[in-house]
Structure 1
Amino acid sequence: MPGIVTRNADELDWPEFDLAFYEVKDVTGRRAEPMPEGISMISCFGDSAEAESNPSLVPVGEDGERATRERTYFDWSYVCPTRPEYRRELLDLIERATAVNRDVRLDDVGFPRPEYCHCDTCNAAFADSDHDDRFEWRASVITDFVGAAAERIPDRVYMTLYPDPYPGHLYERAGIDVEALSASVDEFVVPLYDLEYSTTYWLEVIASGFETLLETPFSVELYAVHVETGNLVHATEVAAEYANTVLYAYEAGNAREVIEQMNEGDGVEGQ
């Protein structure tokens, strides 16, 4: 079952795709109105615009380093997941989106890295919690947020995962407890992006790792911008062995060519 991830509303009803995610809020902070033909995709704690306009919301490490895109290992800036006002705004946005389409995809959920966050709000919340271990507390923060979001989503809840299935890595990196989240999430989405897909052994390794890790169904999201069609066909064949759905991100025209080629018999028909 193929699907797309897009910022273009006119691509949402293309008949080649059984599923369409529409970016209503992305990591830059850019927003768009929800569309009934697309599942709203909402970046939760990645928000460069909010981090720039409200620096006090940015997560900080013990050494005071801030989680912004100026760091060499971040492509965008973050907002601390404990901030109540920002969380309320996110939940309100999620609820408004469900008035247009009853499914929602939660994107960029979690703390930015293991060393975050040690802001005053996090330190106070951890001290007041029932947890002695900070990683356990962080996981409870994320699980509670996703549960609150799921309560506002009438139908299917999708959630993006950082593409690292190695045991304990999602938990330590982002506060993601996949077992606890399975009570709230209907399907996870794993982006496995490459600019060429000239080799796919790594894609098979990561996808099979998530098959082992997850009991909840998951989809694989492939990057489709300027990728050679034959390579993307092969990447699709590999991903489809493990994923519930194969999604194509940010170039629906290229994705359509892939599907047409596969349906003509050059790939696995119907994947």
Structure 2
Amino acid sequence: MTYSLEIDHLTKTYPNSNFRLDNVSFSIPRGTIMGFVGENGAGKTTTMNAVLNTIKKDSGTVKLFGREMDDKDTDIREQIGVVFDAANFPEVLTPLKLSKVMASIYKKWDQPFFVETVERFKLDMGKKIKQYSRGMKMKLALAVALSHRPQLLILDEATSGLDPIVRDEILGVFLEFVEDENHSILMSSHITSDLEKIADYITFIHQGKILLTEKKDALIYDYGIARCKAEQFQIIDREDMLAYKKRDYQIDVLVEDRKAFERKYGGVVVDMGSIDEIMLLLIKGEQ
């Protein structure tokens, strides 16, 4: 298997801060979408900045397309498209003028594709960016990111604050992008229902540590949440639990193999869990 991104034991600390990116490791196979989830301050943006080499890591390795990138590796940088939660383009520019700036920066800038994408998104090429809504600005940022023909998209809350219709349209563009098996996406989002629609893998991060990386389909269809009464909980082997959380009159237990758990513990109800429910148990439950 070949990977677009390989992060191995990435560590980053900050002076006068308790936050630490602590031996973060995960990889994104080519042709796939990795959902990156965790609470605010968990380390998602810090990880992405370390990947982009905009912050200096303390230790560990980050490989893009099999190579470590430093400031001189503009050929690697050109293969990465980036969309953060705010599009920081000069707002006095129009998309047409912005495209001329981008064409001078990126060697593979594809002007016909940019125009086609802007028209697809129903954006006015002659309208100043400051007149755009948030949704329009995010569409423009995505059009720019795609138009220098990258192989990896890094998206940090790129769909946050957008209405469901715009989000659905943008998710469709992401799926089209990875139809090319050389393309991949790393996408953080608090809207886990978006990730349930399009992600191939999910990585959970909490307080700078990776809790779990798993195939999305396995999380939804194989993992489960056992709804236990106190007496049922007492008979469950600890090795059969990934995490558990006590509620008013029951205990929720996250299990890796729902069907095997049901066979072993007859009478315990095991539900399929959403990405949100699994994340909450991993972060707030006891291990």
Structure 3
Amino acid sequence: MKHRKFGATGHDVSVIGQGTWYIDRGDRKSAVAALRRGLDLGMTHVDTAEMYGDAELVIAEAIAGRRDETYLVSKVLPSNASRRGTIAACERSLTRLKTDRLDCYLLHWRGSVPLSETVAALEQLVSAGKIRSWGVSNFDADDLDELLGVAGEGKIACNQVLYHLQERAIEYAVIPWCAKHDVAVVAYSPFGHNDFPDSRSKGGAALQTIAKRHGASTRQVALAFLARDPHVFPIPKAGSAEHAADNAAAGDLSLSAEDIASLDQAFPRGPKPRSLPML
């Protein structure tokens, strides 16, 4: 599994990570096995959130005895993002995850609490050793501008946003902004939300052609397309060890210029949206 520098943090993080939204809804034994298999194959970036039900408890079981090899990320809800609320939410996540620190802690999306208050709490958590870095999720370029004005350069580790072949809106402004300011882009729902391209569609056919050329799966090709940008870190979810292994193999798949051009044509970006898409 290839690793890259995760924004301005200086930490080396696996190109492909592991998402955990809804991971608590299925068979727990399979979910734990999937996460552990992912770790075995180098997908050491594990992402969760206080909003994800019991996902933090599932992760705690999966990473038991392996905390030091895991780049562990969680998120605070905007409704909890006051100075006192952020610190309390972080402590709850640490307890559920059975760890003494997070590698990165994110504001899940922007709410009514002033950014200055949330940033102050995040910096306090860094100083206390509870988190190693912090970032945000679902922030558009104008929100990032405002955040930068509050925090300054070199503080924002990442921006986690919706990004998949059929939803490429972040390529207009968010990815360029993050590249300029050395902020990692974490791609959530990289296969779409239950709408991965059907094999009978134009896009599905293009994926199959490229997959056959590389001896890969179509989902590996989709992940490799997102990860073609050195600032992007996709975090697919897996419900089984086999699915995790398939995701991990994308970390070593390099697409050719011809492959990328073909996917660009099959999955055009479309017009620039008025607001940032999110789930």
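Only the coordinates and a few stated rules stand behind these numbers; no lab work does. What you see is a predicted model, and the numbers here were worked out from it, not measured in a lab. Cβ atoms are built from the backbone, for glycine too; each structure is taken alone.
A few remarks follow.
- For mean count of other Cβ atoms within 10 Å over residues 39-46 computed as 25.5, the structure of 1, 2, 3 it came from: 1
- When Cα Rg over 2.2 N^0.38 Å, for residues 23-78 alone is calculated for each of structures 1, 2, 3, structure 1 gives the greatest result.
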